[in-house]
Structure I
Amino acid sequence: MSKQYPEWYKLPAERWRNNTDQWLERDSQRQKLYDAEAIAMVFTPPFQKKFSSLEEIQKYVDKFTKSSWFRKRFGQHSIMVKRKKHGASARRMGSTIWLSESYWNMISVLHEVAHIVKEPGAGSAHGRFFARTLLEFTNHVCGKEAASALKEQFKEKRVKYLPRRVVTEEARERLRQNFIKNVLKQKVEV
């Protein structure tokens, strides 16, 4: 990719935020993302793959994070997998994910790994960068059909997964004029 059009994972952090002040960013799409994952999991067999032990999950995470595909995009990460009584969570600082037995499935593991690799300052915990990362993981691990199913659920639940567009004032004016001409069917003032 060129400097003008970098890969999505190389875009500046502010392109992934909804708010210009990173400390005011709210995790407003968390529930929408959970709902999209839950529906996609029901209808997509690769997401339903169950792991039988924490050791199996650890081996899988190690293999995934050491792959050249992963390292090219997200750098080097050493992630520990630990047992949790209820639920699932991740902590970037310690590079640790915790999973209860009911979360020993593919989508939950990919979800928690996506939390670890999410860039600091690149939006909220379940924001645009996180959602895009989860889609990329799904496409790479589970295939295009699974990624397509998850993407469709993201669209249906209105989960944002693309970076914010940066539009110059000139481009904004052109878009405005096109809207007036094509949508409102009015004569454009020049």
Structure II
Amino acid sequence: MVIPPTAKPTNKLSNDLARTLPHLQLDEHGRSALADCPGSIEALDRLERAGLLVEATRLIAHALPAREAVWWACVCSRYTAASGANQAAETQVRDAAEEWVRKPTDEHRRSAMKQAEMAGFSSAEAWAAVGAFWSGDSMAPPEAPKVPPQPHFTGLAVGGSVALASSRGPASRRDARLQRFLSSAKDIMTGGAGRIEVEAD
């Protein structure tokens, strides 16, 4: 019996580095690390090996499809979720963003933005929800002429969400969190759910 070769997982990360590069906010070290890099997939590996973890998360935020990117932001926010007075409000915002991921209708997109507004745009959860809203075809009210968001807006929101999630609480935990977030993203890139356990106190 001939066993067919295992199919290589499809990578959902856009390999168009030229599109994402302007949004990575690279310093000289980062630009050097990506010199002559042919695409986003290799760029991600190079940024990680150079220890540029924040820049690596920005690349993923811009190079993943919008639904996967917003889902990833929700996963990261859940990992460092608050356990105090803000927990219920942040959970509500994240739930709205996740509802859009599950069913990306205009109604759910606008509901996510409403929740982000109510939360004051101050949390990782809120910016995940903004990422959902900016994925649509208009930032204007439904009855108004359409005002399309710029193509990179969802990536900006998701990158900001992930950065906020990584920096909650003790600064000493940030790099370990970013490593977990990158592992989550790699799972999502190949079709997984990217879930990670909630961080222990």
Structure III
Amino acid sequence: MIASVRGELLRRLPGDVVIEAAGVGYRLAVSSETLAALPEAGREARLLTHLVLRDDAMHLFGFASDSERELFLMLIGVQSVGPKVALAVLSGGTPRELLNAIASGDVARFQAVNGIGKRTAERIIVELREKVAGKVTDDIVVRRTASDDPRALAREGLLGLGFSPQEVDGLLDGAAGETPEDLISEALKAAR
């Protein structure tokens, strides 16, 4: 696997760059945040990378920071979020801002990204909230409904994912867990 690329930045375009390293020009897809962090063409640049192999192509993605690459890897682990959509999400703000949006349940922030609908935005938050909990700062206040009851919060989350009230009630009846995230996870397993 290619972990990073360092060399002369030959080309800067919205969405991708070309870096020549040891006589080979590597084309890397990048977010607007990474593009802004790079120097002008003709100067040396270094990007952390992630290689995605498909049957018909190899795609190399570049990142200015390890936190951006880590968030990219978390995003592509979410169902319905491919590498291009994940890169579009990363173009919407710094990794810290995006982690805070996940922790606070800011669905609208993710829906603003081209290619992400309400269900996918909610899925990103549900699947990643627990993973990013240790990465956000203490000054973030997670939005809560009027009730802090885990079942009520899980019910709201499942309704937001598009389940009908009857389906939600049936899914939560058999679900066990102490946190809303655990309850939603159990309910989603039962829905399969």
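Since every read-out is calculated from the coordinates, none of them should be taken as a lab result. This structure is a prediction, so every number in the text was calculated from the model and none was measured. Cβ atoms are built from the backbone, for glycine too; each structure is taken alone.
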Worksheet entry | When mean count of other Cβ atoms within 10 Å over residues 65-72 is computed for each of I, II, III, the largest belongs to | II
Discussion item. If distance in nm of label points 7 Å out along Cα→Cβ at positions 33 and 177 computes to 2.6, which of I, II, III did it come from?
Written reply: III
